[in-house]
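What follows is calculated from the coordinates using simple rules that are stated; it is not laboratory data. Computed from a prediction, not measured in an experiment: that's the story for all the values here. Cβ atoms are built from the backbone, for glycine too; each structure is taken alone.
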Structure I
Amino acid sequence: MTSQSLNAVLLRDRIQLLAQQAGVQHWDLGAACSDDCSVQVDRGEAKQLKASQRSSITVRVWNSDGLVGITSTTDLSDGGLQQALDGARQASQYGNPDDVPQFSPLATAPLPELNRPLKSRQGILPLLARLRDAEADLLGRHPAIQTVPYNGMAESLSTSLYLNSDGAVRTMERTQASLYLYARAEEHGRKPRSSGAVRLALGSDELDIPGCIKEAAERTVSHLGYQPIETGIYRVCFTPEAFLSLLGAFSSMFSARAVLDGVSLSNRDSIGDSLAVPYLSLYDDGLHPGHLSAAPFDGEGTPTQKLCLIEAGKLRNFLHSEATARSFGVQPTGHAGLGAKVSVGPDWFVVQTSEGISSGSALNHTTCTDPFVLIEDLSALHAGVKATQGSFSLPFDGWLVKGGERISVEAATVAGDIRSLMNSIVHLEQDLEITTRGVAPHVWVDGLSITGEA
């Protein structure tokens, strides 16, 4: 199955006919497919060249008792679809009667406009040539940069769709390209230091290759003069990307699915509770212009929307699927996957200062002369975060800043509790930065525990 082979209306009509022949009245289908190509290099030589076609089709069927069964396939022939319908119908006999998803009431509502024009793809050989040049440029930026061990350039064309027996037809097609350069610098008698940069675009011709090379070189070189840091309590400034990665690790506090499953810091009655300082507001905006992977609908066909999660420090909304929204007596928010038990997750966080509310501080990471720690990147989020407890202990890359001078931290971890951190924020800088994770300013936090290398 290729992106071009998916004609949503014809596919819906075929499935409807097959379902009627099989005695299935209630069904839906979600599909995603992509044509991808990617390249990697090693000192000018091709390390990996890869092209692939991927597809994933999920079919759900409700039986006469209202229970749902689910199956997956990659076969869009009549025989393949008939087999999928039969498999899902058989699986429905074992459906969970206590958790039965239904069609989203918004699956046929108008979709928002999304300006993401399709871009032409270059193919493997042009990508390889451009990545070779980028690697050579990066290697020449500083004598200590010896290798670029992790690098890649890729482009893809993908299609997503959602169909159901009530007449919903959702489909979208998009292109995307990416570049990452992760350099390694070595000096005699010193530990190797690494850092990198990433760029995304709708097409490979639009990738900011010079900017990616410049950022990767500057970040890598800035960590050469590393020194150990003393264990203690510090004022910390998180870069936008670092703060968004930490917030994402605790996104279950905003998920209604996690609330119902009892694996969230929040509960059913948490709406209106104070989660952060009053000058912080948080939105999930899957339609933001900076979100290149934006989709106009979720896995259940619900339109994507901008949703306020935290307003002036208080929790305002949860992320919902159809099932969780029904349980809470609200509308789905467009954050669902597709399955027998539907997952719920954020799209694109936007952190900003609450309208009309100021921290009263003028802190700025480029001009502050008082000592602080600037955290650039957090590691081991999968292991160092206990999302259901709120605690974290994470290795980080960053600098100890004294009198405006940055000293790279050799090795250290930052630890704390996300609830305490959100209420210990002392300032959000004015400038918002678009990252690959979302939008945020530099965020200042007081009283974080940092443990240096013993």
Structure II
Amino acid sequence: MENNMKDIVNLCQNRWFVYAGSEIYGWLANTWDYGPYGSQLKENIRNLWLKEFVQKRTDMVTLDAGILMNPQVWVASGHVGGFSDPLIDDKNTGERFRADKLLEDLIDSSDDAGEYLKEKYGVNSLIPEAWELAKQTEVMRGEQVKNPETGKPGDWTDAKKFNLMFQTSQWVTADSSSVIYMRPETAQGIFVNFANIARTSRKKIPFGVAQVGKAFRNEITPGNFIFRTREFEQMEIEYFCEPGTDMEIHKTWKNDCMKFLTQTLSISEDNLKLRDHDDDELSHYSNATTDIEFRFPFGWGELWGIASRTDFDLKAHMAQSKEDLSYFDPVNNKKYVPYVIEPSVGLTRLFLATICNAYTVEEVRTYLKLDPKIAPVKVWVLPIVKKLWEEAKKVYAQLSEDFVCEYDEVGSVGKRYARMDEIGTPFCVVIDSDNYDAGNITVRHRDSMEQEIVPIEQLNSYLTGKLK
């Protein structure tokens, strides 16, 4: 992908997709607001995800759990004690970085850097996240790793753990008894409600629970626009299954997630790849994890994780809460704690991948080649001249019954086309006197720029067919 990230950010900010948060007060770093078209694009992606993975399946239900939960939830899940990144400071500047990310960049800097580090420092893998903190510190200092902001070798402190959860307080006074956390993931809301869902939904295993919601992580080095942010939205599924069936179901979910990206969202297969985690990279709760990575303009990055979490979470909550979260299988007449497969994707990161994939530069124009299903505006209504506004508004009223539409009468038609192309509108409907008087309308196609004459009375059905 040859697209420039700066150009994509500029388009997002200039065409009403993403704004800097609290901009009139000088911005709050790493906060972003989604504008009229950005919020609509996010909603379209979310709705298609729900349609494909919930509405069209008989083995799925939804949940909307609270952001604030009993703090014991995060004790049981391991987040209070172990949800951390390796933090390292440059004493020259006071800046903080993730040590593992700087070391990853070091390894990626040359073809033989990884083998050299193995030989010199005795590291057991090329995944710095899996190294001991002392080993990360040793390599950072020994290789005089540069501060990415200054370009000069840093005077590095010892690497240490930094908990990523945002902490707040409830009630009037702020003491240790009132500490609660902003949830760092949506998954735990599903696990603590497992017994309620199994009882009230009457679903038999295997079945899944889908949830979309905000999560919060106090990232050390957020960046790359909206790729890594402290506030984000997750779309997660916890798919409960009988132990022993998890590996086959994990494989199926990998295929289903990839199919959603390529067929539903029309993301190019050339921009996607599957990466299985090595054994020393797996999270403590996982016996298999696969990432679907996307080729962003700044490089390959994780887009969608499909993890087999075994029975870790349910058993952890059983131990902490003293409640029974096992499942009785009426078909096989046995009781067990289910295993779970978790396909988890960040909605905001998927939003960025969709924009990057669609960003198209041609000799005469730049446009977003979004799949019509997710385009924020489906149809733009344009009178050829302002005096046809009354006729155009009638067409708009007809179309807006079925589609998200916009109306624009300002500027030349060519400039209006350019604006519509940049936000990815698949169809422009142009009203001119001759065709309108004959009962017809001109439909202009975004991708080919071809124009087609369509009877006004057939316009809605024509566009419905094109948007499927």
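A value of -5500 for helix-only ellipticity at 222 nm (-39500 (n - 2.57) for each DSSP H run of 4 or more, over all residues; to 500), calculated from one of I, II, originates in structure I. Upon calculation of Cα extents along the principal axes in Å from the atomic coordinates, which of the structures I, II produces 77, 65, 51? Corresponding structure: II. Each of I, II could give distance in nm of label points 7 Å out along Cα→Cβ at positions 22 and 286, but the derived value 3.3 comes from II. Have a look at I, II and say which one yields 0.98 for Rg/Rh (Cα atoms, Kirkwood Rh), for residues 190-437 alone, as calculated. Here the read-out was taken from I. When distance in nm of label points 7 Å out along Cα→Cβ at positions 46 and 358 is worked out for each of I, II, structure I gives the greatest result.
Who wins on distance in nm of label points 7 Å out along Cα→Cβ at positions 150 and 430 among I, II, i.e. which is largest?
With respect to distance in nm of label points 7 Å out along Cα→Cβ at positions 150 and 430, the highest-scoring structure among I, II is II.
I, II: which one has Cα extents along the principal axes in Å, for residues 126-293 alone, as calculated, at 59, 54, 32? Walk me through the numbers on the way to the answer.
On the way: I: 61, 50, 27; II: 59, 54, 32.
The read-out comes from structure II.
Here mean count of other Cβ atoms within 10 Å over residues 350-357 was calculated and came to 23.6; which of the structures I, II was it taken from? Going label by label, the one that fits is II.
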